[in-house]
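Below you'll find a set of structures to go through.
Readers should treat all values here as calculations from the given coordinates under stated rules, not as data from a laboratory. As the structure is a computational prediction, the values presented were derived from the model and not from experiment. Cβ atoms are built from the backbone, for glycine too; each structure is taken alone.
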Structure P
Amino acid sequence: MMHANSERNEPSPRLLDRWGRAAADLRLSVTDRCNLRCSYCLPEDAATWIPRQDLLTSTEFGRLAQVALSLGIRKVRLTGGEPLLRPDLEEIIRQIHQAFTQAGVPADIALTTNAIGLAPRIDSLVDAGLGRINISLDTLDPDRYHALAKRDRFSEVAAALEKLPGSGLEPIKLNSVILNQQSLEEIPDLVRFALRRGFQWRAIEFMPIGPLGDSAASRPNARDIWRSLQECFSLTPIETDPAAPARRWNVAASSDHPAGIIGIIASESAPFCATCDRTRLSANGRVYPCLFSMAFVDLLAPLRQGASNGELAQLWLAAQADKPAGHREISAGRRTYSLSQIGG
């Protein structure tokens, strides 16, 4: 039976916060589990996970996607943990795609993944409705990858990266967290690698969340990243949507790489909180209005107790209304909070 708002002829409410920002981008975590232990994200000895019975099912994800679309969401990005650890990821995507179709809205479904296990699933993910993909990769050196991620899985990632061109996913973005001086030195190789494959490379400033949160002040920032890029590439700025997290540049072609696009996400040195258009839903059905927020509103219990889409929408609206003006006001309380628990 189709659940829907009863006031179908009235204008749909929007996910507004008290600062006047409207959410249009849903970050949807499908699991808190990961097969890597990247030092900035997940403690190596992590052993506490959401109980499996408390994870949203593929049908429940589809249902909450209906609610989100009724509130003005127009983009859905699946995150984790590592989303590919969900064996039903294709069905989750299919359910969300169906919600877009039912709402009469063009489907915009993206995935952020470490690419382990991606190669054999690319076609089935695209067939289910996946349109865009971001690959998290901080180094091209297999030994450094092992040291950073605490797992020797680089060959699986490399296999996926070779298969992605021509997959139908567009754009394909390669995201690298810039952790230290060695990360800065690897930027040129990462950019050339991406450009040669038609990928868009993006640098991500280290954020003060997780096991290394208190070391943020000593990490490279956007200015350091920019200097490294300028030394090797000819860059022209691209006018960017104010709500987009990355500032972008066109890279001119040279003798060793084609033209392309790169970006920098400067969440700490140049936060984009004033134009943020995101809302977040965790794998156990909790709405978080901000990545750094400790506050949430639970949708799982009312969903399983038979709440209508309209009732779920009212809960979501209340959660989003409490979105803080910016993450700096609340970051101190989140330094030990694992990114895998809420989605990156």
Structure Q
Amino acid sequence: MSKKTLIIVLLSCAVLLGATAYGSWHQFYGDAVPERFIVRIGSDADYRELEDTLMRGMRHRRAFRFYADRIGLEKGFKPGNYEVREGMTAIEVARMFKLGKQRPVQVTLNNIRTKEQLAARLARQLEADSAAWMEAFRSPEVLDELNLDTLSVFMIFLPDTYEAYWTESPRDFILRMRHNYNNFWYMKRDKALLRTRLTREEAMVLASIVTEETNKKDEMPRIAGVYINRLRKGMPLQADPTVKYALRDFGLRRILYKHLKTPSPYNTYINKGLPPSVICMPELAAIDAVLLYEEHDYLYFCARPTFDGYHNFARTLAEHNANARAYSHALNERKIR
């Protein structure tokens, strides 16, 4: 073999080896994810489920399987909510599931009236199902740890958007809500609470009624003032939303005389004082409205017949009855039954 031929052969081998090496390197370290996707792996999922889900969105599948086998991913992957990002390598994807580097989810809680609704909302956003959440709400161990009961546990959930891991257990999430609730009240609001002569829990119950009475934030302190006046005079609150809660008919548009007789500890027409617990998840604005309630001598209020969302306020029953007749007439004209 001539020297020139030998050089050509050696160069050809070098090119071939280089191409092979680059191909191997690219399989492991090159772009394996052409497009971002989310993977949710439940606590009871098996490795085949994880692998099948990943293979549908990845390139370099052989490299992934080789490296996953090398690090024992089949026996050591962690459940959770994962973001497989565009441009990740096969090695990065495998390591992410091995180390459990899951992506937090945003848990939004608002416009909720019952524990059952809360359990369903949480189940749609976190791994545990609604039955597991309801079990946690009733668990003596969890309630003892929180120093709460089955009625008061609902009120520690404040409307907001929270960051959580999808696999977070109901117990851990509830404990976190208790800590958040205490921080919400600490110092500033606890100081303002003294003016109301209510406990935290009583203020939350009253705020839930205010929430259901109006969505006008500027009117909330005045409505809160009406109820505080009635509480201090020993008058029944006569709050229509408590009747709806007693009936569990939240779509009821008109409260009739027969509804006012509904036997329930939540019916403030037949029971004096506050209901046993909140009748909805109170809005933060309503809680602050109770703490900063408007001082006045109103004892009654009724929705305006203009249906603008605001209310007419009255100091005497005669004034209130006139307002109520005007509103009832407006309902009749609109054929609202």
Structure R
Amino acid sequence: MTGTAEAFWLARPGAGEIRPADVAEPGPGEVLVRTLHSGVSRGTETLVFRGGVPDSQHEAMRAPFQEGGFPAPVKYGYLNVGVVERGPEELLGRTVFCLFPHQTRYVVPADAVTVVPPQVPARRAVLAGTVETALNGLWDAAPLIGDRIAVVGAGMVGASVAAILSRFPGARVQLVDTDPAKGAVAAALGVDFALPADAHDDCDLVVHASATAAGLTRSLELLAAEGTVVELSWYGDREVSVPLGEFFHSRRLTVRSSQVGGIAPARRGRRSYADRLAVALDLLADPVFDALITGESAFAELPAVLPRLTSGELPALCHLITYPTGE
């Protein structure tokens, strides 16, 4: 054994704790990683924290290195950046991203980590998993030059989509949210902002990421004839009403799902999961993504921080967790 580490566990819905974790000696083809930062994705992780993963989705929702099962006890998380302390020579001392839960040190196969480009700070690199989700959604959406695009829902995924689209040639991009404070996020990303009632309509494409029925309804209302809503929301155990009457058929509208668990069909067969993650990390060289990190806490504070994130007392997009040995 190389020693012990500490890991965050959901002990029961609504209550987390720090537990000791044994860290094995890395074998051939494995790496020992010391965590610098991890990130809490307010959408998915707070859903897990409150015990909202439906029974039918327990397997589909498993994180790559999850321990335990839903609803609890479970060790869950997937935004981790650290430094390789032991392993293949070409990885020693390198900063890497891994889909690993909140834990101070861990051992994984070497091919489970991706080297963070030197131009991407370790703090910003925790966003890689979410930017990868946004990238896959845009591969599904296939926007065209000059498109009129709305992104409904300025959470972590929606803001990531808007950040990527902000550099898309000739596009009119508007970030739409019920919270006026999200206007500052839109400004930092370089896109327009609107409350739902004031959003531009006649859109060629709407990316929906609010995870609310009202947001999906408004997304459909914003579409031009034969337009498409790409649905990135994860609703968990909530039922959602979709208005398929009125203009849905007469305008020949489309609702299309996108999920990061599979490569978008437009790229499947030509791009691997590793390729997609590498593109996401390259995109994070742009400091505009710093606007998505809206809070920071120490690892030891996680049991107290997650209830506040779940209740909304602590507003956040991505909440950064910094470890005792972190930068």
Structures P, Q, R, by relative contact order in percent (Cα under 8 Å, 6 or more apart): label with the highest value
P
When you work out distance in nm of label points 7 Å out along Cα→Cβ at positions 156 and 188 for each of the structures P, Q, R, which one comes out largest?
P
Assuming 0.8 is distance in nm of label points 7 Å out along Cα→Cβ at positions 164 and 180 as calculated from a single structure, say which of P, Q, R it is.
Q
Value -16000, calculated as helix-only ellipticity at 222 nm (-39500 (n - 2.57) for each DSSP H run of 4 or more, over all residues; to 500) from one of P, Q, R, is from structure Q
